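K.L.:
Input: structures, listed below.
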Structure P
Amino acid sequence: MEGVTERSRPATIVGAITQNLFAGAVSSTLTIAFCLSYAALIFSGPLTPWLGYGIAVSFLSAAISGFVLALRSSLPFAIAGPDSATSAVTATLAAAAAERVLAYDSTGQLLGPVMIVLAISTALSSVFLCGLGLASAGRAIRFVPYSVIAGFLGASGWLIVSGAVRVVADQPITNFDTLMNVSSLGKLAAALGIALVLLVGRYHARSLFALPGMLLSSIVIVHLAFLLGGISLADAEASGWTFAPQSASAVALPWRLDELRDFPWKLLPSLGGDFFAVVFVTIISMLLNLTGIELATQREADLDRELNSLGIANAISAAFGGYVNCVSLSRSILNYAAGASGRLSGIIVAIASASMLVVNPSFLAYVPKCALGGLLFYIGFDLIYRWLIASWRQVLFIEYVSLAAIAIIIIAWGFVAGVLIGIVIGCAIFALNAGRVNAIKFSFDGTNYRSSLDRGAADLALLNKAGHQIQGLCLQSYLFFGSANRLYQHIKALFAKQPNCRFLVFDFRLVVGIDSSATHSFRQIKRAADESGVKLVFVNLRRELERIFVTTHFISHDIVVATDLDRALEACEDSIIAELRAETDERASFESWLTDALGSAENAMMMAQYCKRMEVSPGTVITRQGEPADSMHFILDGRVDVLVELDDGHSVRVRSLGPHTTIGEMGLMSRRVRSATVEAGLASILYELKVEDYERIKHANPVLSHALLNYVVAVMSERLSFASRVIGVLQR
C-alpha cells in the first residue's frame with residue numbers, strides 16, 4: 001500500500017465510526033475470500049469431501065482470532081485470522097495426518113483424527129506464543145537468522161502453489177503426466193491467468209476494492225464463459241471446473257471422549273516435525289507481519305502483548321476445533337489504509353466471519369475452482385518472489401545460498417528435514433557472523449570525550465556545560481536483528497535519560513558486518529531520533545557496511561556520514577558552540593583575552609606590545625618540524641593543525657587548536673627543536689612572541705614573566721587532564 005502513513009484523522013466521533021465501518025467492510029470482503037481459499041488448500045486431496053466443514057472451521061478461526069486481537073492488540077487496526085504461510089504448513093500437516101490415519105486404518109473415520117491433529121498444533125502454538133509473551137522473551141524471536149526465516153517462508157509459497165494445483169486440477173503437482181491433458185491444462189491456465197491479473201493489479205490499481213473486485217469479476221467472467229460455451233453448472237461440476245455442492249456442517253468439538261478414545265495416539269510422534277513447523281512458522285510470521293505493519297504505518301507494536309493476544313486467540317480456537325491463526329500483514333495494512341483508527345473495524349471483520357457460519361455452503365457450487373486457485377497462486381507466487389527472488393538483492397551471497405538451500409530441502413524432503421538442516425545452517429551462520437556479545441564497545445558524551453581541536457576557555461566552558469548534547473556509541477562485532485534490536489532499546493532509554501541530546505554518533509570502526517534484517521532496527525532508531533530532534537552521525541562506515549544501508553534505502557540527506565570520529569566530533573562541537581554563543585561579538589579582542597589569561601589588564605597591554613600580528617591563509621606553514629623553537633603563537637581566530645611527519649613522507653594530524661589557544665609555549669621555554677609542523681587549517685589570525693622578546697620580558701618585567709608562566713602551566717594541566725579522561729574512556 002503506497003502512502004498508508006499519510007492519512008487524515010476524522011474530525012468527529014461520527015466520522016471516526018463511519019471510517020471504521022467502511023474499513024471493516026473492506027477488510028471483511030478480503031477475509032472471506034482468503035478463508036475460502038485457505039479452506040480449499042487445507043481440505044484438498046483425501047479431505048475434499050469435508051470441504052464444507054473446512055470452510056466453517058476457517059470462518060470460526062477467523063472470527064475468534066479477529067475478535068480477540070481487535071480487543072487486545074497494541075495496534076487497534078490489526079486483523080488476525082488464517083494466514084498464507086501458516087495455512088501452507090497447516091495444509092502440509094493435514095495431508096501428513098490424513099496419510100498416516102489412512103495407513104493405520106483405511107476404513108476408519110478420517111475427519112475426526114485430522115481435526116484433533118490440527119487442534120493440537122493450534123494448542124501448541126498457543127502455548128509457545130503465551131510462553132514467550134509471559135516471559136517477556138518476544139525479542140528472542142529476532143535472533144533467528146534471516147536465511148532460516150526466508151527459506152521457510154519461501155518454501156511455504158511453493159507449498160501453496162502446489163496446493164493450488166491440487167485444488168484446481170484435483171491432481172498433485174507430482175502427477176505431471178496427468179496434468180498435461182487438455183482439461184487440466186485449461187483449468188490451470190485459467191487459474192494462472194487470474195493470478196496474473198491479481199499480481200498486476202496489485203502494483204497498478206490504487207483502489208481499496210481492487211483485489212476483492214478482481215476476484216468477483218473473475219468469477220463472473222468464468223460464468224459468462226460457461227454460458228457462451230453452453231456449459232451448465234452440472235456439466236461444470238462434472239468436469240471439475242466448480243466445487244461439488246457442500247451440505248451445511250455444524251462445527252463439532254474435537255475433544256469428545258469417543259473421538260479421543262478412537263484417536264491413534266501412537267501416530268503423533270511421527271508428526272513431530274510438522275508440529276514444530278506449524279509453531280515455528282506461526283511465531284516467525286507474526287514477527288515479520290508485525291514488522292511490516294510497523295514500517296507501513298509508522299506505529300510501534302508491543303511484541304510481548306501481541307504474543308499473549310495471539311496465544312489467547314489460538315487457545316480459544318483450539319478449544320473449539322479451529323486451526324492456527326496469525327496477524328495478517330495485507331489485511332491489517334488494508335484496514336489501516338481504509339481509515340481504521342480504532343477497534344471497531346476489527347470487531348466488524350470478526351462479526352462478518354462469524355456470520356458466514358450460518359450461510360449454507362452450497363454457494364460454493366457457484367465458485368469456480370480456478371478463482372480460488374488463482375488466489376492461492378497469487379499468494380504463493382508473492383511469497384516465492386518476496387523471500388526467494390527479491391532476497392537476492394537484499395542479502396549477502398552466503399545468506400542467500402543458505403536460505404535457498406533451506407527452501408529446496410523443505411520442498412524436496414519436507415519440513416522435518418528442513419527444520420533440522422535449517423537449525424544447523426542457522427547455528428553455523430550465527431556462530432560465524434556474530435556471537436552473543438554486546439553491540440556497544442563503549443559509550444561517551446561530549447563532556448568526557450572530545451575532538452582533538454584545542455579550544456579556548458570560553459568554548460571549553462560551553463562544551464563542559466552542554467557536552468551531554470553529544471552522545472556517542474562505539475559499536476563492535478557483527479550486527480544482526482537481535483543485537484541491533486538491543487541497540488534500539490538502549491537508545492530509547494538513552495533518549496529518555498538525555499532529553500537534550502542533539503547529536504548521536506555511531507562509530508562503526510569495530511563493526512565486522514551487518515545483517516540486512518538489522519536495518520529495520522536502525523529505521524526504528526532513526527524514527528526515535530527524529531521524534532526527539534536528534535541528528536544521526538555515522539563514522540568509519542566501511543564500503544561493505546555502507547552498501548547494505550544504501551541497498552535498503554536507509555542513508556538519506558538527513559544522516560551525516562563522516563570519514564572519522566575526530567572530524568565528526570569537531571563538527572558537532574562547532575554546531576553546539578555556534579548556537580550557544582551570545583549574539584553580540586563573541587570573539588574578544590586580543591587584549592581582553594590576555595587580560596583573562598594573564599590576570600590583569602596591565603599585563604595584557606604589556607604583552608600585546610611584545611607580540612607581532614600574523615594573518616595566514618589555509619595551508620600556510622607556521623612552524624616546521626625539526627626547526628629551532630624560537631617563538632610561540634597566540635591564536636586569536638581560525639584554526640591551526642599540528643602535523644607529525646612520518647618516515648614514509650606522509651604526515652598525520654595529531655591535534656588542532658582553535659581560537660584563544662596557544663602553540664609552541666613549551667618549545668619557547670625549553671629551546672628544543674620543534675617536534676611537529678604547525679599549519680593553518682583555516683584562515684587564521686595569530687600573535688607571535690619571539691624568543692628575543694621573551695628574554696626581554698624575563699629581565700625587564702618579572703611580574704609579566706611569572707603571569708605568562710602561570711598561564712602555560714594552567715594550559716598544560718588542562719591538556720594532561722583531558723588526555724587522562726580520554727584514556728579512561730578507551731579502557732572501559
Structure Q
Amino acid sequence: MPLIFIVDDLSTNRRIYSRLAQSIGANCKVVSFSDPAKALAEAEKTMPDLVIADFKMPLMDGAEMTRALRLLPEGGEVPVVIITVHDDYEFRILALRSGATDFLLSPVDHVEFLTRAKNLLKMRRQQVVLRRWARALERRLQSSEQAKVQMLRDNHERLIQVIDTVPAMISASDMEGRLIFTNVCLARFAGSDPATVAGRELSSLFGEAHAAKSRELDAVVRSSGEPIPEFEDELVDQDGRRRFFVTSKSPLRNPDGSVSGVLTTSLDITDRKRAEERLHHLAHYDTLINLPNRTLLAERLDAELRRIAAEGGVLALHFIDLDRFKAVNDAFGHHVGDQFLKVVATRLSASVRTSDIVARLGGDEFAIVQPDIAGEEDAIALARRVIEAMRQPFFFERHELKATASVGITICPRDATTADDLLRNADLAMYRAKGAGRDDYCCFVDEMRRRARGMMALESELHLALQRQEFELYYQPQFETTTRRIVGVESLLRWNRPGHGVALPGEFLPLAEESALIVPINEWVLRESCRQAHRWFGAGTSQLRVAVNLSAEQFRKQNVRDLILSALEESGLDPGNLELELTERVVMANVETMARELRELHDLGVRFAIDDFGTGYSSLTYLKMFPVHRLKIDQSFVSPLITSRADAAIVRAIINLAHSLGARALAEGVESAEQLCHLAAEDCDEVQGYYLSRPLPADGIAALLRPALPAAPRAEDVRDGAPLIAVLGNADR
C-alpha cells in the first residue's frame with residue numbers, strides 16, 4: 001500500500017492535494033501534516049513512498065524539510081515534490097540541491113499532479129524491489145563463505161535479469177567515467193549491445209553535450225558520496241525523436257565504504273511530457289482558431305510589463321469586439337460563425353507585426369498586445385488597420401457577410417502598469433467606441449474609469465432604493481387644447497438619492513434598463529400610480545384614467561396580463577380607468593405575442609396609447625393590429641414646430657392619422673403660447689408641457705383638481721371616455 005505524505009500549512013491546500021492523491025488508487029494511504037517537523041517525526045517511524053510539500057511554510061520551508069528527510073535512514077531515495085509559485089532556472093537548481101525530486105507550479109494542474117505522482121510512485125516501487133533484492137543478497141552472503149560465493153554468483157545473474165526487465169535505462173560508471181555496466185533497455189536505446197558497451201565513454205553513445213552534463217553530475221555524487229534527486233533529462237533516440245527521462249544518480253561503494261562509481265537510472269516519461277504539452281496547449285490556446293487565449297495573453301502581457309518596468313518603453317493593448325456577430329450566428333448558424341471567426345483571426349494576424357501578440361478572449365472578443373511603440377499614434381494606426389480589415393466583405397457558402405469591429409486602446413505606462421488594469425481600461429474604451437456608433441476606435445481616458453466606478457456605485461444604490469422607499473412620483477397635468485381643462489396627469493419618477501439629492505429619470509433609468517432593475521421599478525410605478533389614482537377618487541375628485549408606460553423587459557420577464565390584473569385588484573381601480581402606454585420599439589419586439597396579450601387586456605376594458613409616436617419603427621402595420629386609443633406626439637417634433645415646416649407637417653400628419661383611426665392626439669413638451677396656438681389650430685386634442693404646468697406632487701394635483709369638481713366633463717370634450725391620468729415610469733419629458 002503506497003504511503004503518501006502531504007505537507008502544507010494551508011488546510012485548503014492539504015484537502016485538495018489529499019483528495020488528488022487518494023484518487024491515484026483505492027489502496028493509497030494519504031496522511032497530511034501542517035507542520036513539517038511532525039511529518040519528519042512520522043517519517044522516522046514509517047518512511048513514506050512519496051512526499052508532496054509546499055515550498056513556503058512558516059516554521060520550516062520545503063527545502064529545509066527535504067534536506068532533513070534525506071538524512072533519515074532510507075530517506076535518501078524517497079521522491080519529494082515541491083509545490084511553489086516560482087518558475088525559473090535558479091529555483092530548479094535550488095530545488096535539486098535541496099534534495100527535491102520534482103516540482104509543481106501553484107495553482108496545481110490536477111492532471112499534471114496525478115501524472116507526476118503516478119510516475120514517481122512507479123519509480124519508487126522499482127527502487128523498493130531492487131533494495132529488497134540487495135538486502136536478501138546480503139543476508140544470504142552472511143551464512144557461509146562458500147554459500148556466499150555461490151549466492152553472489154546466483155544473485156548476480158538474477159539481479160542482472162531483474163535489472164534487464166525494468167523499463168528504465170540503468171548504467172554504472174567507474175571513477176574515471178567509463179561505463180562498467182548497462183542494462184538491455186539502455187543498450188537498445190543507444191542501438192548497441194550491453195556486452196560491447198563496457199569500457200566505453202558515455203559520449204560514444206549519446207554525444208558530447210549530454211556526456212559533459214552527466215560527468216558534471218557524476219562528479220557531484222563522487223565528491224559528496226550522496227545521491228542526487230531525480231531530474232528531467234532529454235535524449236534523441238535512433239530515429240531522431242526527442243525522448244524525455246527522469247534520471248537519478250547514486251554512489252556505488254567498495255566493501256570499505258569508499259565510493260567506487262556512480263549508478264544512473266533513467267525512466268522514460270516521454271508520454272507524460274507529451275500529455276503535459278497537450279494540456280499546456282489546451283490551457284493556453286483557443287481550440288477553434290489556435291490563437292493564444294486569455295490565460296496566455298495575461299502571461300505574455302505580464303512578461304512585457306516586467307520588461308517595461310526594468311528597461312522602459314511603451315506598450316498598447318487593444319480590446320476588439322466584433323459588431324453584431326450574434327446576428328451572423330442567428331442567421332447562418334454556428335458553423336458559419338466559427339468559419340467567420342477563423343477569417344477574423346487571419347485578418348488580425350495579418351494586420352500586426354511579428355512582435356505583436358494576437359489573442360482571442362472568448363466569443364467575439366479579441367485582444368492585441370503591441371509592444372515597443374513610439375506612442376499613441378502607433379496604436380491608433382494599428383486600430384485603423386484592424387477596422388479597415390474587418391470592413392472587407394466575408395464570403396461563406398455563397399453568402400456575403402459584412403462586419404465591423406469596435407476597438408478600445410489603452411497605453412502602458414501612461415494609463416496603467418498592470419495587466420488587469422490595462423484589460424479593464426481597454427474594455428471601457430471599447431464600449432465607448434461601441435456606444436458612439438460602432439466601427440470605430442476609442443482611446444482610454446481617466447474619465448471612463450471614474451464613470452465606470454460611478455455606475456457601479458449607482459447600480460448598488462439602485463438595488464436598495466426600492467427597499468428603502470427612496471422613489472417618489474410627481475405628476476404633470478395634461479390639458480384639453482381648446483378648453484384648457486385638465487384631462488389627466490403624467491406621473492414622473494424621482495429618486496431621492498441619499499447624499500446626492502433628487503435624481504431625474506435620465507440619470508438612472510438607462511442603467512436600470514441595462515441591469516434589468518427596470519422591471520421592479522416600473523412595477524412599483526404601476527402599482528403606486530394605481531393606488532394614487534384610487535386615493536384621488538376616494539377624495540372626491542373626478543375619476544381619471546391611468547396610463548402606465550411598460551418596458552420591453554417587462555414583457556420578456558413578466559406575465560404582463562397577471563401583473564396588470566394584480567395592480568388593479570390591489571388598488572381597486574376599474575380596468576376602464578387604466579391606459580397602458582407603449583413605445584413603438586416595445587410593440588414591435590414580438591408582434592404576434594404582443595397583439596394577443598393586448599387584445600386580452602383590451603377585452604377587460606384596458607386602453608392603450610403609443611408613446612413617442614414617429615420616433616421608432618417606420619412601419620405603421622402594427623396600428624391596424626393593436627387596439628390603439630391615443631397617439632402621443634414626441635417633443636422632438638413639438639419643439640421646432642414654429643420654425644420648421646417639416647416638423648409642422650409631421651405633427652399635422654400624426655394628428656390626422658390619430659383622428660382617422662378614431663384615436664386622440666396628445667402633444668408633449670409644449671413650452672410656449674405660439675406652440676399651443678399652432679396645435680389648437682391643427683385640432684390637436686390634448687397637450688402638456690412646462691408652459692401649462694410643471695410636475696406637482698400628489699397633493700398638488702389633488703388641490704388643482706378640487707375646484708373643478710362641480711363641473712363634470714362633457715362627452716364631446718373627451719372622445720374616448722373619462723379624462724386621462726398618464727403615468728410614465730422611465731422618462732421625464
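K.L.:
So mean count of other Cβ atoms within 10 Å over residues 568-575, computed for just one structure, reads 16.6; which one of P, Q is that?
P.N.:
The structure behind it is Q.
K.L.:
With Rg/Rh (Cα atoms, Kirkwood Rh), for residues 360-671 alone derived from the coordinates and found to be 1.19, which of P, Q does the value describe?
P.N.:
Of the options listed, only P reproduces it.
K.L.:
If you don't mind, there's one more thing I want to ask. Comparing percent of Cα pairs over 49 Å apart across P, Q, which structure shows the greatest value? Each step should come with its number before you reach the end.
P.N.:
Working: P: 36; Q: 47.
With respect to percent of Cα pairs over 49 Å apart, the highest-scoring structure among P, Q is Q.
K.L.:
Looking at structures P, Q, which one was Cα Rg over 2.2 N^0.38 Å, for residues 24-271 alone calculated from, given that it came out as 1.11?
P.N.:
P
K.L.:
Identify the structure, out of P, Q, from whose coordinates distance in nm of label points 7 Å out along Cα→Cβ at positions 240 and 304 was calculated to give 5.3.
P.N.:
Clearly, the read-out refers to P.
K.L.:
If relative contact order in percent (Cα under 8 Å, 6 or more apart) computes to 17, which of P, Q did it come from?
P.N.:
It traces back to P.
K.L.:
While we're here: Assuming -14500 is helix-only ellipticity at 222 nm (-39500 (n - 2.57) for each DSSP H run of 4 or more, over all residues; to 500) as calculated from a single structure, say which of P, Q it is.
P.N.:
Answer for the origin of the read-out: Q.
K.L.:
P, Q: which one has distance in nm of label points 7 Å out along Cα→Cβ at positions 328 and 512, as calculated, at 3.7?
P.N.:
It was calculated from structure Q.
Coordinate-derived values only; no laboratory data. A quick note: this is a predicted structure, and the numbers were derived from the prediction, not measured. Cβ atoms are built from the backbone, for glycine too; each structure is taken alone.
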